[in-house]
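Since every read-out is calculated from the coordinates, none of them should be taken as a lab result. These numbers come from a predicted model, not from an experiment. Cβ atoms are built from the backbone, for glycine too; each structure is taken alone.
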Structure P
Amino acid sequence: MKNLRAFILSLLMSAATIVCAQRTNQAYWTYIDTYKNLAIEQMQKYRIPASITLAQGLLESAAGRSTLATEANNHFGIKVGNWSGPYVLRNDDAPNEKFRKYKSARESYEDHSRFLQGRRYQALFQLDITDYKGWAHGLKKAGYATNPVYAESLIHIIEMYNLQQFDRKQTKTTRETLKLPANDFFDRHTVYKNNKNYFIIVEVGDDMATISRQTGVSLRKLYSYNDLPRDYAPTQGDILYLQKKRKQASKAFKHYPIHIVERNQSIFDVAQLYGIRLKNLYELNQLGPEYVPQVGDILRIR
């Protein structure tokens, strides 16, 4: 037990842990699915990579869960500056700093784009729209954030969630690569990639029969790929894989191969988040189906 604790402590103290703080989780996928079109719209209007906008929104707002986001619709941590509108007070680099307050998330996204039109960020617009690494390092160099690993954190988020696909508008290409049928289902659903597998996020009104018919993936395979019982009824926000999941998490987690269980999180939830077959997740942790995760439990994912 002592050796295990020492091993876990060394992982938590490593530099890789700092970058891996943005773990793959349902809140992140939900945020991406909610705001991806708004980020693309801003990209088309202001020429800021959608991947950068989404990654900053995810990082600065804790996937929409921060008090700034929930109480002030501020998704990018922008302080008052020359802002003449309403504001809220929050402790940041100093106590009671003033942060902009918006009427909606859309207003926050629009103001973020305008904010980046300032003189200090002008060099970024000389970069290619697909150069998310250049943008990430450029934002840090220009002083957007004081976090010393801000650029690395943005890049990590972009690559973990494959956000660069929105810079290249590859949704249709992904569908064609998988040989999925062309229909209006894919106008409402983005095909995401996680652990080398493709999946969709369930929307309101979806049912398994419709998803099967529209994607061309048989019902039997949909249930099997996702470790689901035949009486499963999908709910909004669920992750549904269109291919067989992997035996362990991706190599992105080789320096941090564990997951710490969160509130109301089942082992099935963990398997879906990392794209791991449920039976393999049990085997990795020498557990059986009777196991009920508790908050704070540590699960190996590779």
Structure Q
Amino acid sequence: MKWIILYREDLEKSAVSTQEMLKIHDIEATILPIQKVTNLEDENINSLVKNATHCVLLDNALLLEDSAAFFYGYLVGRVKHFYSLTNEWSKNMEFFSNVYLFSGEDAMLKSLKKQMPNIKEEEKTRDAFSNLFNDGIPYTADCFALYITKGKLDICQRFIDAGISINCRTEDGTPMLNVAIRAEQEECVNWILQQKVDIDAVSNDRGYSAVMDAVWKNNLELTKVLIDRGANLNFISRDGQSVLVLAVGAGNYDICKLLAESGADPDVKDQMGMSALEYANLFGKKDIAKVLQKYHKA
């Protein structure tokens, strides 16, 4: 962020106070007397004004010259946020979404302090988006998913900082958590779970939740991670399978045992009217059947 604080000579003290407040929030600001700025002939001043992202105008007795009014209008059109004291000129700018008007210096300073977290978050988002763009990385869900599959957490974080939702989906409807599970990127899975993610979101392609994808991949560790985070273990997939039925079909004893011990119901029926326990008995998987039998409701 590049802040400039413009002030009439009688309000220099307020300008310095505003500059000091911004510095407390790790924001550097340049203060300039209005009389030295409006002609823009000085190259250094010209550069400061053209590169400014935020402007504070401390002028409660408005310079009436046409050049000043033009200059203020020029700034409003350039900066992201323009903070001004209410005066004869500024009342005409109320309809601009980036203009904020205040009755006095104290009210302005108080409001700026309150807005600081949002201002800094907005700038963080803008910087992250610009960094992705400058590195030639498209800001799309599919591209986000690509970097999840590669385990590139630094770039994944930039997508989040730029404003993409952790609950977004690829073009084919796969949630990012499922993408990470299918790629068996454990670090990415843990990173995603630290955020406000829908752990039971269902993919559009297979109709699986994340824990079902972990079971489908025969990945015991990822299955355990999702169980520990509260994944629904009695979810029925689009093709009518329960998580345990899928595990029994894969023949993974350790995963079946973990699921049963964690609350997966061995008696839930699939679309064929069969339960995980019944499949284990049908296919002669005696060790799995023995574990599931402990949780069978007679």
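A few remarks follow.
- Between structures P, Q, the calculation of distance in nm of label points 7 Å out along Cα→Cβ at positions 105 and 209 yields its largest number for Q.
- Answer label among P, Q for the case where relative contact order in percent (Cα under 8 Å, 6 or more apart), calculated from the coordinates, equals 14: P
- At a computed -12500 (helix-only ellipticity at 222 nm (-39500 (n - 2.57) for each DSSP H run of 4 or more, over all residues; to 500)), which of P, Q: P
- Structure from which 0.95 was derived, FRET efficiency 1/(1 + (r/R0)^6) of positions 193 and 249 (r between Cβ atoms, R0 = 25 Å, to 0.05), options P, Q: P
- Per Rg/Rh (Cα atoms, Kirkwood Rh), the highest-valued of structures P, Q: Q
- When distance in nm of label points 7 Å out along Cα→Cβ at positions 73 and 145 is calculated for each of structures P, Q, structure Q comes out greatest.
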